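Novice: Below are structures written as structure tokens.
Each value in this text was obtained by applying a stated rule to the coordinates, not by laboratory testing. Since the structure is predicted, the reported quantities are computational estimates derived from the model, not experimental observations. Cβ atoms are built from the backbone, for glycine too; each structure is taken alone.
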Structure 1
Amino acid sequence: MNNTELKDSLLQIAPALTVDDAAEWLTVEIESLAWLPFAQSLRNRNDLNFDFLFCITCVDWKTHLSMVYHLSSYTHGHILVVKSKLDRTNPEIESVTSIWKTADFHERESYDLFGVKFLHHPDLRRLFLTDEWVGWPLRKDYDDPVNMIKL
């Protein structure tokens, strides 16, 4: 399936998607409330079969946060990037650990460093920082007066 065919299939599932097909990998943006059903379709539809979630990251844009998911299909050989914009004051999005087990570690990392709450995650807790860490989460406005680090 080429990117044009993939784009058409994705828009059938979620017509409100914002699609960017200018890069090598097709990139779509979806509302956070629509993420879980969209993710289930990506994994379970035979024509898509995105069976591998190989990266999750969070980006701090100072005005909002963005979750970025990189998916691939071993069956069909296509790759997709999915982005979802989150409210900076209360960043929440559904966990996809029930769909892709690799999401467990990545979601905990984004929670620990950016404070993103992954709803219905089976074990959402700190991964690197201690519970007593002052200044959590470590976003761009984090200020460390002891080490004079300004992000």
Structure 2
Amino acid sequence: MYRKGTLKDCKEVYDLICEMESSPLSYDYFYEIYKKQIDDAHFYCLVCEYNNHLIGVLNLRFEEQLHHAAYIAEALEFAIHPSYRKKGIGKEMLSTACKLAKEAGCIQLELDCNQLRTDTHRFYLREGMNNSHFKFTKTLTNTDGGAAL
């Protein structure tokens, strides 16, 4: 079942995203961000529930972007539990996200994906997405927690 996420889903969404990132995140900070997003019309946390457990999450943000001069949807996080991958769930979630974005007035759905996730890249290409951009990042904190100079 696909539905909009609620605050009670936070821990399971957290677990899916930590698994995707292969790293534990601060749950307290995650919870605060998730709580704000759930009540913000610019975000839509799409979840897939099976046997009373979340097995997928696709978190969308809707925003006007100057370089498009239009309303755009961006998939910020998209994770499927490893036991449920390659079963069509990701395809259905992406299709549902596209419908939600279109209904919200968006002209495009964008997302970023780690360069190491080559299987995921092939999935996006199969689903009609184009690899048209590079994403560059710069860490602004030192490993000791202090701000970078």
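Novice: Comparing mean count of other Cβ atoms within 10 Å over residues 72-79 across 1, 2, which is largest?
Specialist: That would be structure 2.
Novice: Assuming 14.1 is mean count of other Cβ atoms within 10 Å over residues 80-87 as calculated from a single structure, say which of 1, 2 it is.
Specialist: Structure of origin is 2.
Novice: A further question on this structure: Taking 23, 12, 11 as the value of semi-axes √(5λ) of the Cα gyration tensor in Å, for residues 32-119 alone derived from one of the structures shown (1, 2), identify that structure.
Specialist: Source structure: 1.
Novice: As an exercise: helix-only ellipticity at 222 nm (-39500 (n - 2.57) for each DSSP H run of 4 or more, over all residues; to 500), calculated from one structure in 1, 2, equals -10000. Which structure is it? Walk me through the numbers before you get to the answer.
Specialist: Numbers: 1: -6500; 2: -10000.
The value was obtained from structure 2.
Novice: For which of 1, 2 does distance in nm of label points 7 Å out along Cα→Cβ at positions 48 and 112, calculated from the coordinates, equal 2.4? Mind showing how you got there, number by number?
Specialist: Working: 1: 3.0; 2: 2.4.
Computed on structure 2.
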